[in-house]
Structure 1
Amino acid sequence: MKLALVVTGLVAACGATTRPEHLKLTFAADAGGQKLAHASQSGDIQTIRQLLGPKVVVGGLWFPDVDCTREFAAPGEVGGGRLDELARCLTTVKLQLSDHHAMFDDVAVLSYAPGIEIEARLIDSDHGTWLSWIGYADVREASDRLPTLTQQAFEALRDDTSPPPVLQGHEAAWLRVCIDASGHVTNAHVRMATSMAAAHAFAAVAQSWHFHPFMPAGQPLPACALVPMTAGMKVPARPPTLATPNGEPMLYVRAHRISESHFDMSPSTREMRAQNIHTAVTIIRICVNERGEPYDARLLRASGVPSVDRIRLQAAEQARYEAFRDGDRPIAACSIEVSELSVD
């Protein structure tokens, strides 16, 4: 018998446009995303209406059709007769499935002219695939209504080439950078970074950028984009669209456990063999305070084996950690842990 348990942080081991291979995630949403994109491009209102199901949450959308933008620009739940209008409006844009993927396998990333990027959450129901959420990519708060641009569209608006920050070693980060209608940077929020030094340095550089206005349909509009920044390493995997509890920084560096409880995994391995599952991958977000105490642990991706997920979540909640640091100062911060349990 072979039994292997691997716990890692979500580190920079792959390009920004793919899922980390070691997560072994399936592309369940890609088929639904491709179906949505094809229906949008071909003007197939009926297929889109079937995907919408009984209701759908819209997280903000821009349309070339003024009436559609007026109806669906603001986040909110759409149901009833409005679903027919939403289906029609989605045929006024020509959605394309993106060449990169969200971290979670029920989310498809799509884009459409003039460079807007959206996410669509597609879930399996008794009546087929159901589009339960659609809206601007990387939106964490309902109040965030600004369009999200693709990296390529956002970079095309930038009118200078600022030098990279001076950092020791290999550092990288993802930032959500937003501009106003005149092209001035209004904020540069670090979504994830390899260190707090990288977070500060990259944010300062982004704040110094200048852009041409984003002009869809000839009208200036504020916008944002999820921007990768690097000082000599491959860009880490695209971060999940998930806010930390109190706005804490999210780090790729794994929270280092200095003590933890040990759990009997044999019931889980029996459950895996009974279901003919050879590998169970669990993804957990863990937040640690200044004293190294976990105060928020959340299951981001279930493995499909409930007992494995339960044990891994309990282990994260009961462990003690070495506090994250900003220079010499301990800080509260969060990271993502990937746990993999394999059996033969």
Structure 2
Amino acid sequence: MRQFSIARGGGLCLGALCLATATAVLAQNYPSRPIRLIIPYSPGGSTDIAGRLIAQEFTASLGQSVVVENRAGAAGNIGVDAVAHSAPDGYTLGLSGMGPSVLTHISGPKPGFTQKDLIFVGNAGLVEMMIVANPATPFATARQIIEAAKAAPGKMPYGHGGTGSPAHLAFELFKVMAGVQMPEIAYKGDTPTLSDLMGGQVAVASVSVAGAIGQIKAGKVRAVAVDSPQRSPALPDVPTLAETLPGYEAGTFNMLVAPSGTPAPVVQRLNAALNEAESKPALRERYAQMGMVPVIATPQQAADFVARETAKWMKVIKEANIQLQ
């Protein structure tokens, strides 16, 4: 029995050693074939453009082609679900926004994956949101909007691009922190929101910087404040909401994700490649044009960020009694 136990124990140790060796070899040789990057939205949007920029950089730095695949549907959940259920070998990656990373796990119909089914390899960039106003209104600052809303509780509506969207949640956080009551009018995206804002149907709105910057520069929309903690590179003269409401921070993001179980050395290789790409001036300039900000982060920092966002928006959704669809 003793000899059998020793032999058996030795076999187990050998098995663990073989597994560790195989993992090391995989990481050393990675990547040895093309990589698939799933974008869970339709072509042409900021996430799609960011993904293609990253794919180009990865192709150059990793020495293998990175093929972009758009798999849209269910607010990003279909594409991210495909990533979560792929082989954890580093050859299927995805970009996951605030919806599939956070919101879908808080309220509403549950997807076929959980946050634990994903590894957050790194932060592929923040997507900036902002408050804008019709130029015919007196609203040039966030403080003026707050004062007007407090003077007429529940009588000054704001527009946003859809129930449960980042623009909606960002303004609801603004309302909570400012202590104001403002009814919401939901549209289907930034374009119809801005159309009604310019038409005077609403005085203020919550939209993405990328969606509004053209109208702002044309003088058709007034920029009031950005939701990010620092001023936007695209609109450096526009103050942040945090300058009026200390601690305020909103917006959405894109996380580079891989299936849970992807070997740590592979994750580290991908993280290094992502951070290298986001450090390049050309990519940073292109991001700024889209109202995006690159973020250099480790996998642990990316995961911690998602955890903080989940707790923050869970509180906002509960306090505002928002029902996500």
*Which structure, out of 1, 2, was distance in nm of label points 7 Å out along Cα→Cβ at positions 40 and 128 calculated from, if the result is 2.5?*
2
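Name the one structure among 1, 2 that distance in nm of label points 7 Å out along Cα→Cβ at positions 56 and 264 of 3.5 was derived from.
Details: 1: 4.9; 2: 3.5.
Going through each structure in turn, the value belongs to 2.
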*Work out FRET efficiency 1/(1 + (r/R0)^6) of positions 152 and 296 (r between Cβ atoms, R0 = 35 Å, to 0.05) for each of structures 1, 2, then name the structure with the largest result.*
1
*asked:* If percent of Cα pairs over 21 Å apart, for residues 232-303 alone is calculated from each of 1, 2, which structure is the one that comes out at 41?
replied: 2
*If helix-only ellipticity at 222 nm (-39500 (n - 2.57) for each DSSP H run of 4 or more, over all residues; to 500) is computed to be -14000, which of 1, 2 is the source?*
2
*Consider the structures 1, 2: one of them gives 3.3 for distance in nm of label points 7 Å out along Cα→Cβ at positions 192 and 240 as calculated from the coordinates. Say which.*
2
*Given a value of 59, 52, 29 for Cα extents along the principal axes in Å, point me to the structure among 1, 2 it was derived from.*
1
*Which of the displayed structures (1, 2) returns the greatest value of relative contact order in percent (Cα under 8 Å, 6 or more apart) on calculation?*
2
*Ranked by FRET efficiency 1/(1 + (r/R0)^6) of positions 32 and 184 (r between Cβ atoms, R0 = 35 Å, to 0.05), which of 1, 2 sits at the highest value?*
1
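Every number in this text was worked out from the coordinates using simple rules, so none of it is lab data. None of the values given here were measured: they were computed from a predicted structure. Cβ atoms are built from the backbone, for glycine too; each structure is taken alone.
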